[in-house]
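The following blocks contain the structures, represented as structure tokens.
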Structure 1
Amino acid sequence: MTVDREEASSLLQDVEGIESRVRQILIYAHISDFFFLWGAIFAVGFTANYVLRERADVLWWGLEALGLAATVIIALFHHRRAEEPRAAIPWRAAFSTIATIGFGTLWVHVAHLGWREQVTFWPTFLSFIVFLVGLWLGRTLALAAVAIFAIALAGYFFAGPYLHLWMAVAVGGSLFAAGFWLRR
């Protein structure tokens, strides 16, 4: 059996398409781990923030430290399982997380945001970053970020005094749902 040039080109394009899809599935599976982690942190943090409002600052610093450590551990886990591990990836994950939290914290203080604005700022800020990453890595990630952004913003306008609980359930739950969606 002989294959002419057009058939060979078509077969190679099919293989490239499959390779691209597999790479995207693996990236989504790795990213979903971070969605599960931060979904849990948001759910616990916002619930505890509603119940223990006077201890919120200490609580969030602890959760952010836990999130940073867990982010590095997840990145190291994925790094060690990679076929071509790159030495800088776990450190990039740590520095990216520190830079994101630092940048957000700076603007929360510079802008003198009230408690409702601060509660809404973090999920919308982080979902915006995820949206930008999704523009490069895939439409599903970008759509998940838009959904989380919209849910957080809806809470700002409609949740009233239950904003912390809204964010715990709606945003934390949305991050979990997005993690499962990315794994499909």
Structure 2
Amino acid sequence: MQNNKIVIKDKKFKLLIEQKEIEIAVKKIAERINQDYKGKKPIFLIVLKGAILFAADLIRYIDVHCEIEFISAKSYGPNLISSGEVQLGAIANKLNDRDVIIVEDIVDTGWTLKTLYGKILEQNPKSITTCAILSKPDTRQINVELKYAGIEIPPYFVIGYGLDYDEEGRNLSNIYIIDYED
């Protein structure tokens, strides 16, 4: 069992979401995807590095035939808020006429998704859908579709379950919120 409060580098964090709640949300997303993509063969485009834990858990519950691809995207760096500038890695050149499901850790400002959609559309997919374990609707700057959202959270910085603070904290099984009270 992990502590309710932790310190990463110079920041204090407190428990926001326990592993059990995360697991329930992942299973619900997988059930919806299994229903919506029955008889299809979607390609899951996993956004690295943050979505890797969510994606691994999600894929275990997916019953439909599928493929997996990865793309790297960065917009935070060592900061607590998105820079608004998204750096994307190379994307597999096999999305033509495919149902693409973007797997994200968190959707906050919407800039990463907007940038990803633009890059994916260049390959003429059949459809593009997004799933994320976390959503911060209060921080949206761009209206993006998030069809499969796990848990809505307040507009604070979080770590754990793949999310990091300057590359640390991804390995935590719970999700922690920055603790401004201490």
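Every number here is computed from the coordinates shown, using simple stated rules; none is lab data. Just so we're clear, the structure is a prediction, and the values are computed from it rather than from any experiment. Cβ atoms are built from the backbone, for glycine too; each structure is taken alone.
With helix-only ellipticity at 222 nm (-39500 (n - 2.57) for each DSSP H run of 4 or more, over all residues; to 500) derived from the coordinates and found to be -29000, which of 1, 2 does the value describe? Going through each structure in turn, the value belongs to 1.
Tell me which structure, out of 1, 2, gives 0.70 once FRET efficiency 1/(1 + (r/R0)^6) of positions 117 and 173 (r between Cβ atoms, R0 = 25 Å, to 0.05) is calculated. Only one of 1, 2 returns 0.70 for FRET efficiency 1/(1 + (r/R0)^6) of positions 117 and 173 (r between Cβ atoms, R0 = 25 Å, to 0.05), namely 1. Structures compared: 1, 2; top value of relative contact order in percent (Cα under 8 Å, 6 or more apart), i.e. the largest, recorded for 1.
Taking distance in nm of label points 7 Å out along Cα→Cβ at positions 13 and 29 as the criterion, the top structure among 1, 2 is 1, with the largest value.
Supply the structure label, taken from 1, 2, corresponding to volume of the Cα convex hull per residue in Å³ with the calculated value 104. Checking each candidate, the match is 2. 1, 2: which one has FRET efficiency 1/(1 + (r/R0)^6) of positions 5 and 157 (r between Cβ atoms, R0 = 41 Å, to 0.05), as calculated, at 0.10? Label of the originating structure: 1. Here Kirkwood radius over Cα pairs in Å, for residues 109-164 alone is compared for structures 1, 2. The highest value is that of 2.
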